[in-house]
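Bear in mind these aren't lab numbers, they're just calculated from the coordinates by the rules spelled out. What you see is a predicted model; the values in this text were computed from it and never measured. Cβ atoms are built from the backbone, for glycine too; each structure is taken alone.
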Structure P
Amino acid sequence: MLDLTREYIDRLRDQIHVGKDLEIQSALSGLYPVDIAEIFEEMKGDEIAYLYKLLDKDKAADVLVELDEDVRDRLLSGLTSREIATEVIDRIDSDDAADMIAEMSSEKIEEIISHIDDDEQASDLIDLLNYPEGTAGALMAKELVKVNQNWTVATCIREMRRQAEDLESVYSIYVVDDQDVLMGTLSLKKLLFSASTTRTTIKELFNPSELLTIHADDPEEKVVKMMEKYDLVALPVIGEGGQLLGRITIDDAVDVLKEEAEKDYQLASGISEDVEPDDNIWTLTRARLPWLLIGMAGGITGAYVIGAFDIEKNPGMALFIPLIAAMGGNVGVQSAAIVVQGLANNSVRTDKIAARLMKELGVGLVNGIICSIIILTASTILSFGTALSFTVSIALLSVIIFAAVFGTFIPLVLHKYKIDPALATGPFVTTANDIIGLIIYFLVGSMMGTVV
């Protein structure tokens with residue numbers, strides 16, 4: 001693993017500036033593409049271009065796959081369509097190639113594809129580009145090993161050698177019929193050791209069985225859930241008629257998981273768009289401002305709630321406003337986060353909302369009682385007065401119970417109506433609980449005679 005220190009980057013920069021190409025090539029040759037991509041992320045534009053030209057063609061293509069989109073686009077903009085086709089597309093998997101050029105203009109894509117000499121490769125790339133983003137079809141790669149059930153073992157081995165040239169890893173041997181319909185899988189062990197002669201057909205060796213597959217139009221979230229649930233390293237993708245179209249490997253599923261996690265984290269933090277730290281000021285502002293405005297509206301509403309009650313009779317009520325608001329927001333976010341996590345890994349089901357709400361009601365009740373006893377004891381010891389102490393204690397109990405139920409209910413409802421429940425774990429729940437918590441606090445105060 002590369003230890004990417006500031007000293008390492010500075011030394012590499014010095015070598016670039018004095019043109020020590022051989023030393024740079026020697027240093028980069030022993031690194032993995034992902035390590036080189038990390039180095040590129042620390043460099044300036046001209047330095048990145050300089051290093052890229054020193055890489056051999058195969059490693060350079062692999063590095064492009066690992067780069068962030070904006071850095072990769074800058075490098076690709078310096079290449080001609082022919083260079084992209086022959087030096088990049090021809091050296092990487094079809095799914096990575098499709099992802100790499102998908103955001104280019106249609107004219108640029110057509111120009112790149114026109115320079116691909118292999119008609120089958122060009123056809124595969126066009127096929128992948130036609131699948132909508134976020135589907136299994138857009139995620140799959142066309143490279144795989146498949147054999148016809150009517151082939152002999154000798155034919156099968158010969159074909160496997162040819163197909164495997166384009167693969168880094170062979171996870172499964174897929175067996176198809178004459179119409180390319182997926183029939184099952186065959187292990188390499190059975191192929192090599194179970195055949196009586198080289199004329200034995202594949203049909204005699206493999207046992208047709210129920211195979212885990214996914215349709216090309218299925219969402220990529222379903223891919224991740226299936227691979228996680230059944231511990232799969234590869235998942236075959238089929239068409240409407242059962243034809244084998246491609247395969248999705250575990251590294252692609254992990255990429256989707258990371259993207260979803262980043263998206264949920266941003267939503268929970270009140271960022272409404274998928275942004276990167278190096279995006280321009282306007283893009284970052286546009287992503288953050290909506291939730292800031294919502295939060296500000298919530299603050300104005302909270303101020304109106306406070307103003308609607310006359311706390312001059314007992315100004316001590318104001319001392320506990322931050323406590324009530326903070327506890328309500330924290331409890332709500334905790335409950336929402338647990339539900340969102342459960343929805344993501346399928347451990348929480350939307351058809352059992354009542355049971356989930358009752359459980360959170362119990363949790364909120366226990367936590368509320370403990371916290372209310374603590375605040376009652378503390379406020380009494382600190383001589384805030386009996387009436388105020390009981391007001392804060394009762395209000396805190398009520399707010400915690402409400403926030404726990406509310407924080408559970410909202411993400412379940414959002415999920416049911418196909419809205420990302422991660423929205424509920426951020427400013428939405430916090431702001432709502434702040435306002436409602438204050439209302440509960442002052443209503444309890446009114447009933448206790450602490451405020452009018």
Structure Q
Amino acid sequence: MQFELTREFLNLLIETIDNKDDKAASQIMEDIHAVDIADIYNELNIEQAKYLFLLIEDGEKAADVLAELDDDDRTRFLKVLPDDIIASKFIDHMDSDDAADVIADLPDERREEVLQKIKDIDQAGDIVDLLSYDEDTAGGLMGKEIITVNINEEVEDAIAEIRKQVEEVDEIYYVYVVNDDYILQGALSLAKLLLATKNTKIKDIIQSDVISVKADMKAEDVANLSDKYDLVALPVIDNIGRLLGRITFDDLVDVMREEAEKDIQMMSGLTQEVEHSDKVWQMTKARLPWLFIGLIGGIFGALVIGVYEDDLVKNASMAFFIPLIAAMGGNVGVQSSSIVVQGLASGSPGFESTFKKVLKELFVSIINAIVLSVAIFLYNYFFSSSFALTVTVSISLFIVIILASVFGAFVPLALNRYKIDPALATGPFITTANDIIGLFIYLAIGAVMFAIL
């Protein structure tokens with residue numbers, strides 16, 4: 001049954017912890033999934049979480065809880081745990097990739113202490129190898145737990161070899177085939193292996209067109225590749241093709257989620273990743289840069305209005321439509337840039353040149369501009385007493401929508417071409433730029449129209 005964290009449950013648990021009732025606390029947590037325990041820890045202070053954690057007797061469950069904690073919560077949690085507990089209760093029961101993530105969260109001086117206390121020397125060596133890779137690369141994502149067979153073996157011998165290796169691997173998605181130099185030759189599904197006759201050679205049933213990634217490939221590119229080909233696991237190789245490890249879909253999902261969260265935050269005007277649990281200064285620091293840009297944009301907008309102050313005094317009705325022009329320009333720009341950024345983020349093929357993509361947005365914007373400018377023309381024609389204002393608003397809206405759409409499409413494409421995150425082009429940047437451009441166009445056209453009509 002799915003667990004639901006309620007205030008009543010939390011109060012009961014905290015009361016049990018405060019009473020130091022080990023037996024009752026253990027019973028409460030016994031049937032709760034590791035993911036749900038991690039959620040519970042988020043609601044406890046560090047001493048309560050530590051007390052509760054040390055009561056978990058199942059080493060694998062304890063390790064899973066640690067792996068499921070948010071990075072910041074895990075870092076705070078590790079600070080209060082002794083090195084030997086981290087090694088024996090966590091690392092010894094973790095996959096190498098998760099273990100490397102935990103070790104990476106420790107200060108440099110504690111890493112060696114924890115590594116030295118790991119009983120399994122091979123696992124400690126695997127963790128050290130993984131720590132040498134950047135966390136945002138395929139090498140930083142991969143785990144060393146992998147099932148391999150030699151291409152020259154027969155099926156019967158291969159199955160016997162798999163039985164020896166399977167204790168180290170939680171889930172078997174593919175069996176990878178290597179040669180005597182451990183260079184990746186292909187892959188096999190378990191079903192194909194089990195259905196083959198025992199004297200069949202592995203080389204006769206191998207799938208040689210397996211998709212692999214190099215250890216230095218960016219994590220985001222790996223996730224896009226997995227999504228494109230619907231892969232649940234990817235082998236990782238070095239520059240000469242030797243098999244290093246594998247990346248499983250759970251790690252790829254984490255990458256996709258993190259990239260989506262990062263793009264959303266950048267589109268919202270946040271310069272770095274923040275969460276509601278962060279300190280006030282951290283949240284303020286993440287928001288201020290784009291707010292300053294918005295402030296500067298507002299100043300430029302005010303300067304534009306100041307240039308046409310006399311025209312606004314003479315024709316005060318123009319002021320009524322300033323918010324409409326600014327809002328439509330910002331909305332259209334964000335729509336256009338968001339669609340382009342989404343396409344770039346999903347790794348969709350870029351057969352069309354930048355010019356063609358911008359041209360497509362131009363055609364879309366022309367249709368939208370015609371519909372919306374005719375709509376506002378009809379409204380003003382029947383409800384406004386000034387024909388000059390009617391023409392001004394319609395023409396301005398038409399031009400602003402087209403320029404905002406093209407601008408919104410071009411900027412992220414240009415940033416992407418120069419290897420800059422295109423998500424920077426969305427949100428406050430587009431809105432502020434289009435506000436200034438829209439105001440200038442509207443007031444300039446108004447000055448002309450009211451002079452001749």
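Compare distance in nm of label points 7 Å out along Cα→Cβ at positions 260 and 436 across structures P, Q and report the one with the greatest value.
On the way: P: 2.8; Q: 3.4.
By distance in nm of label points 7 Å out along Cα→Cβ at positions 260 and 436, the leading structure of P, Q is Q.
Tell me which of P, Q gives 4.0 when you compute distance in nm of label points 7 Å out along Cα→Cβ at positions 36 and 284.
On the way: P: 3.0; Q: 4.0.
Derived from Q, not from the others.
Looking at distance in nm of label points 7 Å out along Cα→Cβ at positions 364 and 388, point out which structure of P, Q has the largest value. Walk me through the intermediate numbers first.
Details: P: 2.8; Q: 3.8.
The maximum falls on structure Q.
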